[in-house]
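Colleague: Next up, some structures in structure tokens.
A short reminder: the numbers here are calculations on the coordinates, not readings from a lab. Keep in mind that this is a model prediction, so the values were computed, not measured. Cβ atoms are built from the backbone, for glycine too; each structure is taken alone.
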Structure 1
Amino acid sequence: MLLAAGRGNRMRPLTDHTPKPLLQVQGRPLLEWPMRALASQGFTELLVNTGWLGEQIPAWFGAHYAHGQPLPASTLRYSREEIDFGQALETAGGIARALPQLADTFWLAAGDVYAPEFVFSRNAYAHFEASDALAHLWLVPNPEHNPAGDFALDARGVLHDTARDDISLPRYTYSTIALLRRELFQPPWCEIPPGNPAGVVAALAPLLRAAMAQGRVTGSLYHGSWVDVGTPERLAAINNKGR
């Protein structure tokens, strides 16, 4: 599942007429980068949720998107939150809405993050499927805009919510790339019915923190290129790199 529903307020005025996932990064729409990375590992069945200016995203990518050789084409389905509810449902609400269309284990990536070196590994997918974890998050060294980090990672690869746990461990920033299990979006972790028929707006972090409290969230550090393309300045910096 690729997240593409946000308003992109910090990117205004660029996002006043273009949804952030369609902003050009190194000659491609931002959303195309994770699509290509997934396709390179054989993950070609994608679901994209849309919100702000959401009609532009299926108009651009369609139901089948050819990346060109040697990559296979991506097959896309859409969860149109702006049509169904008139607003984006945040991450957990959007996943719950899309849940009937998702596999028991699925990748999650944000359409506004640039991580061109990240590998959506089939080995990582299989290892996660064989575990009892509900989520596996990739973390990155803390950027300037998030110096305190989000979660702590212990030597066993288990994540902790240090706001709750009185422990001294290094904290890192959640990259917004994850492997998730359908179970995380069912009781007791999530009370939103599959399909989210009422359009409940809900964040992902509370679900992750509840699962962390039971030791069921694991993590890995990613040291490759990673940018949360959250401001016009960050976008310009990426596009100017190498010129």
Structure 2
Amino acid sequence: MIAALCAPLLAPRNPLVGDLKHDYLSPPGGAFLLGADTQGRDILSRVLYGARLSLAVGLISQFVAVLLGVSMGLIAGFRGRWIDAVIMRLADVTLAFPALLLLIAVSAAIRPPYPAIFLLIGAVGWAGMARLVRSQVLVLRHAEYVLAARALGARDRRILWRHLLPNVRAQIIVAATLGMAGAIMAEAALSFVGLGAQPPTPSWGAMVSEGRDLLRVAPWVSLVPGLAIGITVLGFNLVGDGYREYSDPKLRRRA
């Protein structure tokens, strides 16, 4: 995250400009720490700027997923009956389609502007968040503090936002953290098949795709951005697991 925010300061070269004649597929070392690509552009600079794109995808898409999923999950779990049934059937329909295939199909069909893909990734991921929040609310809505608040005349909105939501916050944060990793993978997959960021925008998925035919002669073209994707996804997963252990007293006692 720090590298993404400080990319203009850390990148040694312009990520969009290269010397095709002299720097074509330059190996790592010397003037290019991580090598150069087929256009003579510095791979390190492109990886750093690609991190900014991946971070933006993760944050924006998960903001959309949390906003939709938490709202739907709270309403479904608290209201119950036909409202719960309608929302959950809608979530079931969304979950019935493989998320990546759905993203590819929609992106190929309507070719939305690239920033809209961030919203699309978040919209696809709302269902899992909604089911998680609903399951927690179904348990908590009969808790003593909720019944006490209702007996004191608290309105449903206050009960939802002041009593139920804070008690599912830890699960939401963990799910959102893990969802960021999934969103980065989804964006990389879309860029890999040519439906995400378009050249010359630095994108890890597009960089991996660019070097897939050069693995024997210039493996660094695909290997470096591929490692960046793997390390970033692993990092978000570890953060999510760490926060889950921190927020759950039972897991802390086991440790």
Structure 3
Amino acid sequence: MRLKDKICTITGGGSGIGEAAAKLFAHEGAHVVVLEINEDGGRRVAEDVGGTFIKTDVSDPQSVQAAFAKIKDKFRRLDGLYNNASIFLGTQDGPVVDLDVEVYHKIISVNQNSVFYCSKYAIPIMIDSGGGAVVNTSSSAGEIGIPGCDAYTASKGATVTLTRSMAVEFAPHGVRVNCIAPAAIQTPMLRQSDLDNTNFDEDLFLRTIPIRRWGQPHDIARVALFLTSDESAFVNGAIVVADGGITIT
């Protein structure tokens, strides 16, 4: 029960990594608040884990502010924020010279701005609660250059540097901030990214992963659990790369 009696919020908790984290956090004793724009998925997961669902568009600051106001009113505390919500638009993303401006702003608004919005409204509640843990979501794309997905790469690189700034700023107030950088995780978002209509060679790709397999949502959820729990009490400002070894090859 590593999260016993803790209130933990997970963005994008209605599927994929967010769903896996919601189930794991609840199993470890947390009351999970699922923030999700997809009402069917978010409500289903919240009901499955005995948690709370709040329909939220994490790219909209007013929607985020309203969600955390509800959390404060209902629970009067917040112990964990997992900024998991992200989008990867596959063939819509691309090199900056070809990238549609609207696509760029959409990716930045969900992947980068949401981390700012949620942290802005969550951290004061945590400080009033006596402290807490924020876990952000980057990617191997935030650690190394990956051609053909410049908006995604920009959003994930910004998340890394924002994590480090926040870690320095808020640790004295009892709030630790860390980041996970996953890659090659089999999620519904990956399956919907239209890779089949590209020259993507799955067998060749898997040979670039030293572990020689796709990652699964629960692989990342376990890292998020560690960073949210008191087991990581002296971990702050870390970028935990969880990619089977892709970025070291």
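Colleague: Can you rank 1, 2, 3 by Cα Rg over 2.2 N^0.38 Å, for residues 143-206 alone and just name the one with the largest value?
Modeller: When Cα Rg over 2.2 N^0.38 Å, for residues 143-206 alone is computed for each of 1, 2, 3, structure 2 gives the biggest number.
Colleague: Given a computed value of -13000 for helix-only ellipticity at 222 nm (-39500 (n - 2.57) for each DSSP H run of 4 or more, over all residues; to 500), which structure among 1, 2, 3 does it belong to?
Modeller: 3
Colleague: As an exercise: log10 I(q)/I(0) by the Debye sum over Cα atoms at q = 0.07, 0.08, 0.17 Å⁻¹, calculated from one structure in 1, 2, 3, equals -0.22, -0.29, -1.44. Which structure is it? Write out the running numbers ahead of the final one.
Modeller: Working: 1: -0.22, -0.29, -1.44; 2: -0.32, -0.41, -1.21; 3: -0.21, -0.28, -1.31.
Among 1, 2, 3, the structure yielding -0.22, -0.29, -1.44 for log10 I(q)/I(0) by the Debye sum over Cα atoms at q = 0.07, 0.08, 0.17 Å⁻¹ is 1.
Colleague: Once distance in nm of label points 7 Å out along Cα→Cβ at positions 79 and 111 is calculated for all of 1, 2, 3, which comes out largest?
Modeller: On the way: 1: 1.3; 2: 3.9; 3: 3.2.
Structure 2 comes out on top.
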